[in-house]
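What follows is a set of structures to go through.
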Structure P
Amino acid sequence: MATIAVLKEHANGERRVALDPATCAKLTGQNHTIKIQAGAGALAGFDDAAYEQAGATVQTSADQVLDGADLLVWITPPGDEQLQKLPASITLLGMMLPGQHPHLLDALKAGQQQTLAMELVPRITRAQSMDVLSSQATIAGYQAVLIAADLSPRLFPMLTTAAGTLRPSKVIVIGAGVAGLQAIATARRLGAQVEAYDIRAAAREQVQSLGARMIDTGVNAEGEGGYARELTDAEKQQQADVLAEHMAHADVVVSTAAIPGRPAPKIITESMINGMQAGSVVVDLAAETGGNCVLTQPGETIHSNGVTIAGPLNLASRSPLHASEMYARNVLELLKLVFDENGAVAPAMDDEVITGCLLAQAGNIVHPHYAEQTGE
């Protein structure tokens, strides 16, 4: 059986925890040992007593937690220095995001730990229960609309009052992936009229099923694995012209378009912002990878020509309890492929899910995309 370590997350503003008490109880019920740092779940709403009741051992220092651990689970990767201090024998499992933190690749090569990156789990049907990008994007899409509603000078629903009737807000959601679909659903629940745009024609049915209208730009860029391919210059111009026309009448735009491992595509131009009506709001969920709007400043809320542009970061952390529960379930499902029949850490290297998310091993970057970047 394995000893699993969970440390307090170190990233600024991070309130999630990699394992919640309920998941710990399932793992200790399988005779695994859970060692968790005191206070690791406090910001997510899980106190130390809840972990102890789940059979975990709560310890004060990181060194105590890591002593004898076979597996270290996290949400945001440790710093370079801490990675290099970890023994080569420990297996690492969590989000690595090397596209945003390329320096971590050097730390992994120096530390020589076997590393499984949760965000690299293949997006195939049987791995849906392990997909942290989807689970955390659900939270992000929900939170984005709440931010937009808070920043907007208008109410979302139509209201008939003694002082007159207020028209519903018009919301455009760009990108109909998991975050975008959740944003559509949330905006609709708040009473807004919603339009959506995605360059994948296959998204139309999902958008319409949520009660939104699909914006048709005449561009279809369906790519591999359900993602969108990059557009040609002519397609980008055609897309921009149609979106600009719709954005000119919108009260809120929520932009969610992303390409894994690459900077976010620039979709919203300055001229499109200038064409929006005063008091309009843009919430750019792609801020962490550069933003879909050319004016987005990651982590900041700015104003341009009467339009408010928000670039929030780490939105999943704003609902840390549910985000942590969902993340922990993703981890639990992946661990079924990490433990062997005796409960020891021995990832199934003949399984496409494991090979898909294996980032580093024995001092080598083995994931094809990042191995190419590092010249391996």
Structure Q
Amino acid sequence: MNVSLIDALQQIEREKDIPVEVLVETIEAALVSAYKKHFGANGIIRVHLDWDTSDFRVYAEKSVVEKVRNSHLEISLEEARQLQPEAQLGEVLRVEVTPTNFGRIAAQTAKQVILQRIREAEREVIYQEYADQEGEVLTGIVQRIERNVVYVNVGKIEALLPAREQMPGEDYRFGDRLKVYVLRVERGTRLPEIVVSRTHPGLLRRLFEMEVPEIHEGVVELKSIAREPGVRSKVAVASRDPHVDPVGACVGHRGSRVQAITNELGQEKIDIIRWSENPAEYIAEALSPAKISRVVMNPNGLVATVIVPDDQQSLAIGRSGQNVRLAARLTGLKIDIRSETQIAAQGGSAALEKSPGALAK
């Protein structure tokens, strides 16, 4: 081996942040396997680096016996005392068995091991860097589309945007810049695999945190999000500061903040509502933009009957039930929409008006 090996290992340590000791241990373990393979040894073999010469030396551990039955595992007392005059029966000696041509094998093996270890270290660095990004938003550039999977360059690696995580109706082209939500990062055979999403509610949450300083600073809190990607979302917000309007903070001057988020999400409509501890008030807000007459909570607190003017019923329900569906997800409650005419036909609303859970308009 060349005496510059140690210098090379130390340079790798500086550049790749792989400790020299780790490299040496890995090479030594690989050389044990190489030695056994090339020379048919089946005993206890150790390989160690001579730090003075940069040579690897091979040692076999052998028990001192009177009569040798297995030369790979045993050494006679006579031979042992030639190596170590004070050797005794039953002792285990470390005997050097380095072959004359072992330097060539060691050089080839060391090169292969170092290259492999560098690749593994680089993969680990990338993995650790992106593993910390789970649940975050990254900006990437579309590189290619294969079998409905969009590959997005997010820096040192391409992330996968599967079909199920793509927004309906969104068209992806080479060079498009996208913000994506990191779902998970896994170790792969070559490089880490990063799976991202454009549909996850976390993407909407992170975009609000990035766009609205009051949310980032903790003054305004995102209480709940219900989302139908690419179409419509509802976001419930509350303020920890009575002097800060949470809805106004999220909307921004002339709607600038929410519009920036809408633009990023392909014109997905976003309703920002005021969160309330009172379930009836919360539900009335969640059904915005419909005007609500009354909200009556079921005694179990899990179901709400919402009474609306006749001309507001379709708006409260929404196209294909979207508005009430999102409101139910947002509040975590089951919502039953009834018009005032329907209530009257069922015998009037006197009982509802007396309910302590009812909310006046």
Structure R
Amino acid sequence: MNRLAIDPARAALEMADFGQRMARAAALVATLDLRAEAGAPREESLRIGRTVLWRYRAQAPAAGAAPLVICYALVNRPTMMDLQPDRSLIRALLARGLDVWLVDWGYPDAGDRGLSLDDYVNRMLGACLDQVRRACGVPAVNLLGVCQGGTLSLCHAALHPERVQNLVLMVTPVDFRTPDNLLSKWVQHVDVERMVEVLGNVPGALLNAAFLSLMPLRLTAQKYAGLADIADDREALANFLRMERWIQDSPDQAGRAFAEFVRSFFRENRLLRGGLTIGGRQVDLARIRCPVLNVFATRDHLVPPAASRALAGLTGSPDYSEFAFDGGHIGIYVSRRAQELLPAKIAQWLVDRSATPAPAIG
């Protein structure tokens, strides 16, 4: 058996160099203060409990498309959509003349433990879309669903197709039981009902720990060891801190809705197999006849490509297309390549499918 040839003296020098670079990185990080950073200018348009509907200030002449409403996931904050000026899907869409709105689910507290999927999918998301329709005088909006927010958007579009003119999905799970779905394998063994019974809401910190445990070396030790490589790069370290702030900013999950989501989607896979009901109504994806753009990441460890591509053939849309981004679950939002490709792709796709809006309903 061959043995590794290790030079003790060289190894000691490399370890010392690594330690020095990590110390420099730590010292520089200690001088950074990102608290004063602000996102793109926006105004509150509607508030329902913890949920806020934001409208972003226009940055370019109107492109002629219907207003675009972004529905983000419940399990993280939408900061990722506008992380910093040069890494912002929202700002890039605004720069292309789109009227951008955002559904921000906020931070559920103990009083929200009884919120259901019906509350999120029908009542609150529906109220937000109706507010945009009234404010803009259009019969339907463009809806962009992100990750779990894409799943909620699919359900809403199926239950209320009259509200959605075009549907864009990003890294959206449809098949929750693909063989490579690490998150699904983990959640199958969790007694979610008992967890909710004991805790009420599911702590965001607990879910964050679960996400990190899916790839512990890559998402913990390897990631932090990489700080040595950017020890003297102030902007790179600032980018690192922004990402860490987003990762740690995990809202608690309303207990009832969380248990319903795990049972109906992860365990029973009803969005794919059929039989999903929300608010007493069956979610039939064939009722979605508007154009659909399904964007997924080829190296996504949380929502594998197969989980998203399972949507093909399930809707009733005659205009269904996919866009595969060469990257991961986070890179699709903030990588330089994503900034170059996705805003232009999404904006052009929407403009190409935008007819002159009809008079407002009601």
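Structures P, Q, R were compared on volume of the Cα convex hull per residue in Å³, for residues 155-266 alone, and the highest value belongs to R. When distance in nm of label points 7 Å out along Cα→Cβ at positions 27 and 187 is calculated for each of P, Q, R, the greatest value falls to R. Suppose Rg and Dmax of the Cα atoms in Å works out to 22.1, 71; of P, Q, R, which structure was it derived from? Checking each candidate, the match is P. Highest-scoring entry among P, Q, R, by relative contact order in percent (Cα under 8 Å, 6 or more apart), is R.
Kindly point out which one of P, Q, R the value 29 was derived from, the read-out being percent of Cα pairs over 30 Å apart, for residues 11-178 alone. Matching structure: R.
Read-outs: derived from the displayed coordinates by stated rules, not from any lab. As the structure is a computational prediction, the values presented were derived from the model and not from experiment. Cβ atoms are built from the backbone, for glycine too; each structure is taken alone.
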